[in-house]
Structure P
């Protein structure tokens, strides 16, 4: 953790998790590092392996320190990981009922069904509710301006993974004031709800790209609009350069505000093993592609390929061991599949 790196060029804001899950073929995977920020960083490093991005997150004093040291060995700047002086439950449990459908559930019946011993590390675990975010009260995960190392503010690009509303409401303005030229944001389900409708315009203003999942976008617009392109155009009208809608195995929709152009890009036909982190890896690859080309369509293709590599294995770092040239080959394949609407 004491590894010294130059100031990062790219900042990734998100959560670090301790993940426990059961795969679609009934194999348990216990206590492995996870969280959107790690998967997004991998999405970037698939294209820019020599880049040292900055990680911005909060964990408790009980978070495994060897994991942070391993992140640093993997050329990730962890100076922005704030360790709060108390335990912090960052466990996640989920199970796959098939290779696509993930269920976040209480773990006991699933281990019982498989006649597996119940892991001691999951004692006391309770399924996390899907309630709305709080507009005014900080959570232990809320990332504040004081959590940002000064050297991180020398960066020029940031991606905000799903965290709480307060973090997303505060940090883009901080990054803009510091002179960041690219800011992308993947909204959290906890505020993509009609109850937050009036908060969304100020949230997306000034973003380079707003990158929601289709199901979250439909929930936000419930009772207002049914057409995804109309939703994207309305969000872009608030001052966002582009809107990218993630649609899982159906790929992505891209709306460019400046030109009014619309594109549909199908997902690369990957060999699906574990879809965890696919959306976050897409966002990291998108950032890498946009930095390199400043072309929104190419950025989506870079993200698409990053996502395809992550879903073929388990864990955030699996994709970094992909065969040399594989990402470029997939990028070339997808070039033929772009469809302007």
Structure Q
């Protein structure tokens, strides 16, 4: 497959390069960057010294698939022309994740994608929506926080095991989730030895989570979602609280997870009493899950851990590419996490 990456100099772009460099069916023929055209990618990321390629402008050549790793609002303006040329698109940004254009405009303060193109987009979380992905041309790669939350919640919501008006999602992310741009809030001296909540009550991943939970429940669901920034480079740990319906025990909840994920190569329901850590997933496409039912409060506590740059972004994008081209989903993604 002839593969291109537009937005190759961001963290998700270089992570795509790292992963695709080990993919036996992918030939990277195009790296696009509006700000660094003419430079070699190894000038920006010296660790990619064995992946030397000159960055080009945004004039995309003929490809089989293009990964778009751009800030929101940019991919939607380019997608129509690329799709008309027969190029499959996997968008790592937010432009095609929300099906309601008005909701997108409200939360992102940006003009939404053309409705005709938006209708072609499929939400690319394979473990939950795999059958929707086959034969598609435009994949909306999920956000990192929604991936962590939805993998924990959707099987339980689909089975109607939770009181869905009680869901609270408390999630922590490493600083790489903020991207590579210069921003005072992610300077070393601002982040080191510090933890802070941000986007409280207004984080843009909220409507994405609610959209997919509402789809799973066949009714509208609203959640409380609060993200936090922690002084580490990679990883997301999401701790989720919800009331369970009367008569539902812990083993029923756990069994629902097992049924949903028993054949999934990247999703791991840990043995009882073993709690997920971000280090388990560091540098890999794996997700780790655990739960406990607090019998005193009748709340279930769900915990998920993943790498925000891999399963939360670039690894999931490659997993989606594998599905689009009828390859085993694990191709190029076989590596375990790094430890320590």
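Brief remarks on what is shown
- Origin of the derived value 1.0 (distance in nm of label points 7 Å out along Cα→Cβ at positions 53 and 69; candidates P, Q): Q
- Comparing FRET efficiency 1/(1 + (r/R0)^6) of positions 125 and 213 (r between Cβ atoms, R0 = 30 Å, to 0.05) across structures P, Q, the highest figure comes from Q.
- Distance in nm of label points 7 Å out along Cα→Cβ at positions 269 and 325 derived as 3.3 - corresponding label from P, Q: Q
- Computing FRET efficiency 1/(1 + (r/R0)^6) of positions 117 and 237 (r between Cβ atoms, R0 = 35 Å, to 0.05) across structures P, Q gives 0.50 for structure Q.
Bear in mind these aren't lab numbers, they're just calculated from the coordinates by the rules spelled out. Please read all numbers here as calculations on a predicted model, not as lab measurements. Cβ atoms are built from the backbone, for glycine too; each structure is taken alone.
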